[in-house]
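Bear in mind these aren't lab numbers, they're just calculated from the coordinates by the rules spelled out. These numbers come from a predicted model, not from an experiment. Cβ atoms are built from the backbone, for glycine too; each structure is taken alone.
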Structure P
Amino acid sequence: MNHAGHRQRLYERLNSDGFLHDHELLEMLLFNAFPRKNTNPIAHALLDAFGSLKGVLEAEASQLKAVEGVGESVANYLKVVGSVAAAAYSSDRREVLLKNYGDFKTFTSERLKNRSDEVLEIYFCEKNGKVKHIFSRTNNEVHGVTVEREELSALIATQKPYGLLIAHNHLSGDSQPSEKDDEFTAEVQMLCSLNNVALYDHCIYSADGIYSYFNAGRIDKIKRAYNIANILNSDKQALKNGN
């Protein structure tokens, strides 16, 4: 059997959101444990022994080793995967919800206080305010953190957020935005407009407090000025008037 070709086909189905049976998912999980071995029989044996994927991942290492073909290293590997899955989906783990400015201010303060370098963070949120991904960037300097337009565009395309929140710190003690901060906010808004994503706010944390573009009434102005639909309509009107 051509194991490399079989594995590649499974990966292609996974990446195209194709349906995969439990034994195929477990088979793929075992690729790392058995780089050159057909993992299909072991996947079936594990499912037969424990009844389900959940049963396999919740089993003790000693129980896993009782299955033919599963040694100590593979048992420990599956135990770690099961522990990671349990931790990731445990109901008592903290879920970050940013539903209003107060939530955002508190969360930003917790993450940026006591930092000795300048940090830029972008929070990718679902419609209910749940933070699904945090982009954090620092260059270990006291000023000048940036993110390239192409990188941010790729993140938006990958994460598919409903909305974005921007936060960064000023080590100078002055939270007032700079010209570069304004330019960056406008650039992010334009990317959001192109991808049908809402830009909620941009907060700047410093020793003297937090500046909020939203609270200052500036975020709506930026959203109107850097909205692709508004720009196209303005261009059409200018062409019409020119004619």
Structure Q
Amino acid sequence: MSTYVLVHGAWHGAWCWHKVVPLLEAKGHTVITPDLPALGVDRTPIAGASLQAYADRVCEVLKACQDPVQLVAHSMGGIAITMAAEAMPEKVTSLLYLTSFLLPSGQSLLAQAQTDAAGKVLSNLEFSPDHSSARVKDSAVRDVFYADCSAEDVALARRLLVPQATAPLGTPLKTTAERWGRIPRVYVECAADQAISLAAQRAMHAQLPCKRVVTLPTSHSPFLSAPGAVAEQLLAM
């Protein structure tokens, strides 16, 4: 049996995996869903959220696991698992990027997002007065994240989304071929994604080829709209 560590994306928290977790556990696997600093129910102040803090949080989980894990990320969570895998490659069996930011060393999430002309996140942000955090406009939340999700799932998400610290998004990653680069990786595209366009997803995994690429016909949140399909891909890691 495997241990899966599922890392959420921006504005979200561990709650977003609530439909996927029981599907993996039903097969006998262990599933861990941490909240990144200042996200989900974690009460770290926004000022304490950084790319290093994200990586450290994932590394805390890895250190507590007896055996290497299957490390999975959605969206922004990709930068967290990439840096954690760079720090502790011996604790990671494989990496899965679910419509996620798969970035080379030296690039930041913000720099990548700014190249995605079809992505709808940046044009729908509302910043705090000091620009230390941002939210997606409430009027755009459904279209950007949950276009194929049920009204009940959208209502739940609206209640649970929190401000996203901006500092981690502008910090370039630092990775090496000898550490992060040696770990097998899978990319799961979401063809109807409005947050990270399909073209942007494909540009990322073309630049950093993966052992397998799978396409789901969903929007940005398949853990809500198609949890069975997500679980199927995780089980195939």
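Remarks
- Structures P, Q, by Rg/Rh (Cα atoms, Kirkwood Rh), for residues 124-187 alone: label with the highest value: Q
- Source structure (of P, Q) for Cα extents along the principal axes in Å, computed value 74, 53, 31: P
- Of structures P, Q, the largest value of relative contact order in percent (Cα under 8 Å, 6 or more apart) belongs to Q.
- For -15000 (helix-only ellipticity at 222 nm (-39500 (n - 2.57) for each DSSP H run of 4 or more, over all residues; to 500), calculated) the corresponding structure among P, Q: P
- FRET efficiency 1/(1 + (r/R0)^6) of positions 132 and 196 (r between Cβ atoms, R0 = 25 Å, to 0.05) derived as 0.60 - corresponding label from P, Q: Q
- Read-out FRET efficiency 1/(1 + (r/R0)^6) of positions 76 and 100 (r between Cβ atoms, R0 = 25 Å, to 0.05), computed value 1.00, structure in P, Q: Q
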